[in-house]
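Asker: Alright, structures below, take your time with them.
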Structure I
Amino acid sequence: MSRRGGPSPLMSLALLSGLASFLAFANPFVRLPFLVVCVPWTLALMAKRTDGARAAFKWGWIAGSLAATASLYWIVLPVHTYGFLPWPLAVPCPILVGMVLGIYPGLFCAALHLTKRSMRPLAWGLFAALVWTALEALRGWLFSGFPWLPLAVAFAPWPVAIQSVSIIGAFGLSGILAACGVWLAGPGAAPRAATAVTLALLAGYGLWALQAPVPVDGRFNAAMIQGNVDQGIKWEPDTLDKIIHKYSVLSQKVMPERPDILIWPETALTFFVQQKSVERTLVDDFIRTLGIPLVAGAPGYERGNTHVRVFNRAYLFGSQGLEGFYDKEHLVPFGEYAPFGQDIPLLASLMKGVGAFTPGTNTAPLVSGRLAMGMLICYEAIFPRLARDRVAAGANVLVNISNDAWFGRSSAPGQHLELAALRAVEQRRFLLRCTNTGITALIDPQGRVTHETPLFADAAVSVSGVGLISAKTIYYHIEGWLEALCALAALLLLAWTAIVKKGIRGK
């Protein structure tokens, strides 16, 4: 607290940082993407005002925790409704997640504090870019990874502002935005001029990239069906034939458009299609009648000597039956598997709603004629590496099937869609996104979203002239290396700073 009894300047900055972050990303109120630059700006001001690295980390952690908690408030919905936690236990969940994610802004603030006197303002901003890029990459990997809201995704509604991710990736663009925020916190005209020039270059490249032709190897038509099936009943055995009938009726609506591929969302089919059943016969008869291949989510299994492994699977159905499948590679912790096992007493209530899926290992695309569909199931679309792996395996179009019914009418479906848009731009691929309750959409290689459906509505979306692309972006070639080099350069600069300080103290 301040001497006058009001909030301290550092607390005010922490609250401002949290509010700016909340308003910059998709939220239920007002969207102000440009405020995302205020996040590194406030952290830089904290770094300058604190007396030590430990204090800088503390205040950066507080700011980051507030920001993450506010933006991820929707976590409370699935853990209460489907994780069976009572409200008093569900409400702290986004707070706990926010406290973990707050560690990264805390480290950023501490790093800025350690270098604030040894670097000139322009160099300080460049150092900030290296640190932020490395930390976002680390957040996308450590503890299975959760790169949900990088700074770059704030600008997803403005395609002109995100075209550079095809060169430096979303994490790299976040680093540039971090540099701009730190420069704005520095003294003198040079840092502000650097910010203006940097933003102008990003916008200029964006304008050029939006007009530049994309090399297309062919085109196809697709149809995506949003079944809007209630999450609370979709796994009930007596609803299976009704669900298949609903998807079939919606699919019939787009047949006049002559799609080359039909897509149903994640776990649209809630039974084992590998087994002979009445439901499997219904699907096969429907596909033969249409004469169009179908991609649909369904559980799959493999029998071992001692146990059965279950997968979250995307199947390709053709006129002759099953023609291929993809098993979800990156599972959701505490949703599709229990990271610490299901026998922990303190987590027993939450674990009741957790699946027991096994991660897949095959990244090969599902191939239907000219289409080589790189599959991303649910939140796999938030990981740059997974999208790159699909392209490396030969995908000429990306397909994201998901079931966002868990999140209700919250900000999560919109945030999820915008993260998928970054993957489309990073790899310069069209991305077909088909979900159970929304948001279903087509995303082009420049990140422009079309055919967007409303939440919790039945929808049959037909898209034509979707491009098949085999060319690879610069970021495809440097993904992983760029982030690692940023981390190495940041560590070397921190070591150099420590050596310089030690030499000064020695004199």
Structure II
Amino acid sequence: MEVIDSSIVNIALPNMMGSLGANLDEITWLVTGYIVANVTIIPISGWLSTRFGRKRYFLASIACFTIASFFCGFIRNLYLLIPIRVIQGIGGGALIPTSQAILMETFPPEEQGTAMSVFGFGMMVCPSLGSIVAGWVTDNYSWSWSFYINVPIGAVAFFLVLFFIEDPAYLKSTGSRIDYVGFILLAVGIGCLQTVLQKGERADWFESRFITGLSLLAAVALPSFIVWELKTKHPIVNLRVLANRSLCVGTILTMVIGFGLYGSLVLISVYFQNLLHYSSWETGKFFFYSAAAIAMVMPIAGRLVNRVSPRYLVGAGVSFFALAVYRMSHFTLETRYEEVFWTQIIRGAGLGLSVVPLNVIALKTLEKKDIPAASGLYNLMRQLGGGFGIAILVALLTRGEAIHRANLVQYVHMLNPLTVQRLDVLEQRLLARGEDFVSAKMGALKLLDHTIHTQALMLAFVDGFQFVVILILLSLPLLFFFKKG
């Protein structure tokens, strides 16, 4: 429910713009506000569970998320809707790390892999299915139902947690002093960083004073937060758990996977629709194929995690994912449907094989009291990795297209006989359609310009996919730093 909500609104934004009378810059604050609130609350969810009791905090988060979802669908004023989305993000931020901590503590070690595979299925499949669900709901009903569908699910979840989840003996409500300084530094640092990642490309990055100011704030607040949390006796985020080598390596790897997963999703979606001219529904079907592969492989990974070293499973899964992205870096404008299909299957299989063992190996060696804080940090890194992935790859795509276009046009001039020949062919085609000589000449130039633009964009996609492959391959040696056994 929470993972779908991170992406489902993106599909409904065009409909919401017309309904709310907002432009694109205004409407995207609905996405930015949710994500900023979400990533701010994730790392402190462990502390909040200890402070108020995990069950009580979990119930409050579910209720907050569900009630805010209802009002998001009900309200028709953008400036009221944005703060409600922020409240929804605050409620949703606790759901994943708290759920993960409950599962790791509830199940014995030999069953943790299976439990995490069921949990991980939702986390990995929902980003792919979110666009399909949102498109269907928006087309057949209205954008409000993108939010209303959370209400019955949230209500059922609330009562199930109320009756079946209990706090462990060591995790009861405490009266520890609140780390106000740490919370302010964290909120400012993470909030500014995530806003920069969300808004940077549209604002032309550091050409904007707004983005520059937020970047400076993040550059000051985040290092200050780390220093403060390591020195204070009652930190709001226990960074000391990163002294555990497996957790530290796991957070780095999950950040890389988040970078590749969310970043490549954006590239794939734009490539399929803008260059291969697939419809939104056809693009969604490719994501469904990938999700189906995840669903088939993830339970197998959950079973194998107790029989095969998780390091090998993570290595194999990440390698499959890198292979799929490598294949995508060789896509062209004539790539066949079957090749795209099998590439998405390999991509899904790689994700399904790597996520569960990585979750287990990162959290399994910790003491139970450290799991809530560790889970919050672990999930924060995945979210930030996705934010970095989308921002960096979109920037590479935009600037790469301009660079490749500049390189290509060097060879397109009237002294090049191939250019003259191509223009003559295009002119003859337009003349054959009944256009006059002047219109045919101008039309031929426009068509040639479109060809250059398309080829430059294709080369920019290749650069983006290759960047992801290189990043994944550079992260593979980290597998040797996991604790053995």
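Asker: For relative contact order in percent (Cα under 8 Å, 6 or more apart), the calculated result is 16, so let me know which of I, II that is.
Answerer: Details: I: 16; II: 21.
The correct label is I.
Asker: Out of I, II, which structure matches -14500 when helix-only ellipticity at 222 nm (-39500 (n - 2.57) for each DSSP H run of 4 or more, over all residues; to 500) is calculated? Walk me through the intermediate numbers first.
Answerer: Details: I: -14500; II: -27000.
Corresponding structure: I.
Asker: Where does the value 1.41 come from, among I, II, when Cα Rg over 2.2 N^0.38 Å, for residues 193-328 alone is the thing being computed? Don't jump to the answer; show the numbers that get you there.
Answerer: Working: I: 1.46; II: 1.41.
Clearly, the read-out refers to II.
Asker: Out of I, II, which has the highest value for distance in nm of label points 7 Å out along Cα→Cβ at positions 73 and 425?
Answerer: On the way: I: 2.7; II: 5.4.
Max of distance in nm of label points 7 Å out along Cα→Cβ at positions 73 and 425: II.
Asker: Out of I, II, which structure matches 22.3, 70 when Rg and Dmax of the Cα atoms in Å, for residues 113-248 alone is calculated?
Answerer: Values: I: 22.3, 70; II: 20.7, 55.
It must be structure I, since only it matches.
Asker: Okay, next question. For distance in nm of label points 7 Å out along Cα→Cβ at positions 89 and 393, the calculated result is 2.1, so let me know which of I, II that is. All intermediate terms of the calculation are to be shown ahead of the outcome.
Answerer: Details: I: 3.7; II: 2.1.
Checking each candidate, the match is II.
Quick note: the coordinates plus some simple rules give every number you see, no bench work behind them. Here the structure is a predicted model, which is why all the values come from computation and not from measurement. Cβ atoms are built from the backbone, for glycine too; each structure is taken alone.
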